[in-house]
Structure P
Amino acid sequence: MARLKISDDWWTAPAEGETGNLILVTGRRGMEPVKATGLYRYRIEVTWRYEGDEKALPRYADSKLMEEVTDALIASFDRDPVAVLTGIYTGDGQRNWVFYTRSLHIFQRKFNETLAPFDEMPLEFVAEEDPDWEEYQEMCECEVAEGED
C-alpha cells in the first residue's frame, strides 16, 4: 500500500475573534487526499490559553514555545500519520491546534509521547466526530487568495 501523501503547504490569514481581537488563522492546503480516505473521522481541538500582550497575542516566550510544540507535533504525525494537523488559530488569548485523526486513543498516546520532553502546558482537549471535515472547510474560507486586498 502506498504511503499517504500529506501536504506541507500552509497559508496564514488574519481574522477577527468574537471580542474583536486579531486571530491569525493558519491552514494546511491540499488535505483532499487525506479526507478522501474516509479514515480521519475525528476532529480534535487542542487549546492553550495564555496571558497575552495588549493585543491578546502571545508574548515572545509563549510564542517561541508554541512554535517548538507545533514543529514537534507536525514532525511526529508526519512520521506516523495517525493524525494530521490541519489548522492553527492564534490570538484572543489562546492557541488552538486542529487535528483530524483515525483513532482517539492512539492520538492521545502519540500526542503525550511527543510532548513528554516539554514542561507541562495548560492544554484543553475537545474531540468530535467530523467525517465531512466541516471545520476544515470553514477554516479554508478564511484563506485570502493571491491578489486579494
Structure Q
Amino acid sequence: MNQYSGNPGQHSYRLGSQTPRLRILLADDNPGLLREFTRVLEKEFEVVSTAKDGQALIEQYDRLQPEIVVTDISMPRMDGFEAVALLRQKSNAKVIFLTVHEEQAFVEEAKALGASGYVLKRSRASVLVDAIRHVQDGEFYLSPELRE
C-alpha cells in the first residue's frame, strides 16, 4: 500500500469499533519484506504508506504524519539513521528501527537518535507488533534476541 486517500489527521476505524487504528509508515528497500510486514501489521494497525528509502520516508512522513515510523537502517539514497535525524528536526514521531544489525553500536546510535524501539528482522513478525504496542505506551522496546 503506497497511497493514502484520507487526510493526514484522519483515522480509520476497525469494523464495529470506535477505537482509531494506530497509523504506521513502513520503510524498507526490500519489496518482499515490505509486503510481508504490511500484511501482518494491517491486521491490527493502519499502514498509511510504505517507502523504499530514507528520502521517500521523509516525503511520506511530511505528507501523512503517522503516529509511528518503522524503518530499516540500511537503505539506498538515504539510510534510516539519516532519515530519522532529519525527521527529528521537525517531529517527535515515534520511531522503531527494523534491521539486520545486531551490534550494540547500532542500538546505541538508534537510542541517540531518539528511537523508541529496535527490532531485528530475523524476529517473528509478532515481535514487531509487540514493539509497536509498547512504543505506543511510551516504553522503549528492544528485540528479545538483544536483551541477553
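Values as computed for the structure displayed
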{"item": "When relative contact order in percent (Cα under 8 Å, 6 or more apart) is computed for each of P, Q, the largest belongs to", "result": "P"}
{"item": "Among P, Q, which structure scores highest (criterion: FRET efficiency 1/(1 + (r/R0)^6) of positions 32 and 72 (r between Cβ atoms, R0 = 30 Å, to 0.05))", "result": "Q"}
{"item": "Distance in nm of label points 7 Å out along Cα→Cβ at positions 104 and 120 from the coordinates reads 1.5; which among P, Q", "result": "Q"}
{"item": "Read-out mean projected area of the Cα convex hull in nm², computed value 9.7, structure in P, Q", "result": "P"}
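Read the figures in this text as sums done on the coordinates, not as results from a lab. All of these numbers come straight from a predicted model, not from anything done at the bench. Cβ atoms are built from the backbone, for glycine too; each structure is taken alone.
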